[in-house]
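A.B. asks: Right after this note come the structures.
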Structure 1
């Protein structure tokens, strides 16, 4: 698809995306996607790695080129500030640019670049008209949303919103025992302040599922997040020789962890379409080919569209944990690290986004988010709008992740309209 074709398709229904603006966005997206690029067309930009640092410097240059002032807060969140109303709070709009170890080009990064280009367009409009908005606008690139190098995920927005203490976040270590503070210190991305004061927030993201594509819908209006329970489980066994130790004498921590991994899938199968489960990380000790593992630490994730079902799943899990201890002759230490219910976005924000999408002529529908996003933290503090664009075949956290240019530009168009109205003061914290 050529730039002209994508610009034309995104211009249907009264869109303001013309060919030159479409070309600029797609060119910047191509440049951005080169940072940490993998051979199979994805990216590897884990938080505070060289690739992440390089793209942050590039983003800083892009923001400054368009007249925004760039600053960083004490956890390394990157803000591009368009201050037109001295003393007024900000519409905070953006997402994240860090990635999983082998990831797609769109997850998070699309939302930051769309935010930047939306603000560039609005800034030009305001300069041409001489109008003054009610609120200032800030483009944000949240630090460590993915949580792949540093756990937990959504770290930057959690600190910004006061949900995670700053010192606790800075002390988190990666697999090489490097702390967040140590990783950020040489980059120049550790600021001294707490970031701009938010009046409201907006984020656009790829869906990471296939509901929008399957229904032929261009814009998803996110109404709520699925409920979730996240666990850190440590399986304690006893180290022994993997060949010589009699089988009935073994206390195999990896066996216990494996039984839990299998049960997690079986649990999801009991509630098809309603419950998603996963074990995304296993740390095995001593991880030697001739030693029965003495300890395994794993992260278990339950996400659910029904809070009653999630409560039942948690109860079934508790029963199974006791059974696994008996079956594998191990002990399990369980910590529920994160938990949240089905928590809605403000209906007024959904209505505002629906109005913009309808005015621009894009097909749209309400949708819930299964994945976590920084806007989930933000909506607990200020009115927040969350938008989705389709993911081709629902592929995400994968180098094959794709969104069509036409859908990406449509999302940019709607986001611009949403931020324009937010800056006018239509949705703000009291």
Structure 2
């Protein structure tokens, strides 16, 4: 069974780059060479007189139950699988055109364009998108894409979480909405300047900045911005943002512990050394004096032994609070270790002023301390040295205060003395 075409029409159809066949009542009566190649057919006789439906995978056979007219109604064609003579499946766009009927028979021209490459490319693209989306969901960083005008084009779930905005509110908005002042007002100007001059302090660098949550909270972030070129040649920027609130708190805690006593929160010995040097340096510049007080608690060991270490710790913390309440904000109270404390009093012109502070300490520190329904108290032995009256060098100043404190201990305790 064959179909006669005039030589001009046949030449034209043979030059078409994809499958072409003519069907009579759904039976193939003519096919071009590209069609034979697509079907892996050795010659026309292996295909002619065969229903076109035989070359369609079983998933699509029902479409051919009423002939080719139903498919012909789809002007854009129908994507389906062609079954080759070697049992391979090929993705095609199956397009049917009606031809004039003859002697009561229906004729159709069938075009099949191989779209396997397009399908694979689409699947690969979808696969990449799925992998990228999976990665973006898995990372613990916010990923935000903006265009060259600073408009947010995409965000991942982490960005929604850490900034507190719903995704629809972010998309289409300017990235500056996630920045506190003064960065918010200057961002667009900065973006324009970068695009015109290439000068940058952010792109291709990791920086610590501040972010703004939906509730108005300002928090520390670490951000890395990368510039990319889109298919249309326009610039886009991808920002990877990490909330470093916890990290900053940990760093601050580490810094605090390095310089402060973990129990009382007062400056420790290392911090005291820095502060006494700074105080004496200021005193040399201004001509003012510095009083240094070494304080050792009296009867602390019996309290510690009788009530336990936890009670001893509460006593030390109470003493630390009382010291801070007594001195000025410009002065320093530090814990050197054990039950030893030290005060640095600045702008103390004479020993009489220092003596007034010592008398207050003798009055306030021994006040009763209640711990678990038990009341206890401790006394204080205070040794005082004065810069520059007693010494001009810091080691000598420290040694003088220490000797004065031991002099009090030997004389009966709970008192103060100058070197």
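A.B. asks: Where is Rg/Rh (Cα atoms, Kirkwood Rh) largest, in which of 1, 2? Spell out each step's value before the answer.
C.D. replies: Values: 1: 1.01; 2: 1.44.
Top value of Rg/Rh (Cα atoms, Kirkwood Rh) goes to structure 2.
A.B. asks: Given a value of 3.2 for distance in nm of label points 7 Å out along Cα→Cβ at positions 258 and 274, point me to the structure among 1, 2 it was derived from.
C.D. replies: On the way: 1: 3.2; 2: 0.8.
The read-out comes from structure 1.
A.B. asks: 2.0 is what came out when distance in nm of label points 7 Å out along Cα→Cβ at positions 106 and 378 was calculated for one structure; which of 1, 2 is it?
C.D. replies: 1
A.B. asks: Assign the value 0.00, calculated as FRET efficiency 1/(1 + (r/R0)^6) of positions 154 and 282 (r between Cβ atoms, R0 = 25 Å, to 0.05), to the correct structure from 1, 2. Could you put the intermediate results ahead of the total?
C.D. replies: Details: 1: 0.70; 2: 0.00.
Source structure: 2.
A.B. asks: Rank structures 1, 2 by relative contact order in percent (Cα under 8 Å, 6 or more apart) and report only the one at the top, that is, the highest. Could you put the intermediate results ahead of the total?
C.D. replies: Working: 1: 24; 2: 9.
Looking at the calculated values, the largest one is 1.
A.B. asks: I would also like to ask the following. Kindly point out which one of 1, 2 the value 1.6 was derived from, the read-out being distance in nm of label points 7 Å out along Cα→Cβ at positions 178 and 242. Before the final figure, lay out the partial values.
C.D. replies: Numbers: 1: 2.9; 2: 1.6.
This value belongs to structure 2.
No value in this document is a laboratory result; all are computed from the given coordinates. If you're wondering where the values come from, they're calculated on a predicted model, not measured in any experiment. Cβ atoms are built from the backbone, for glycine too; each structure is taken alone.
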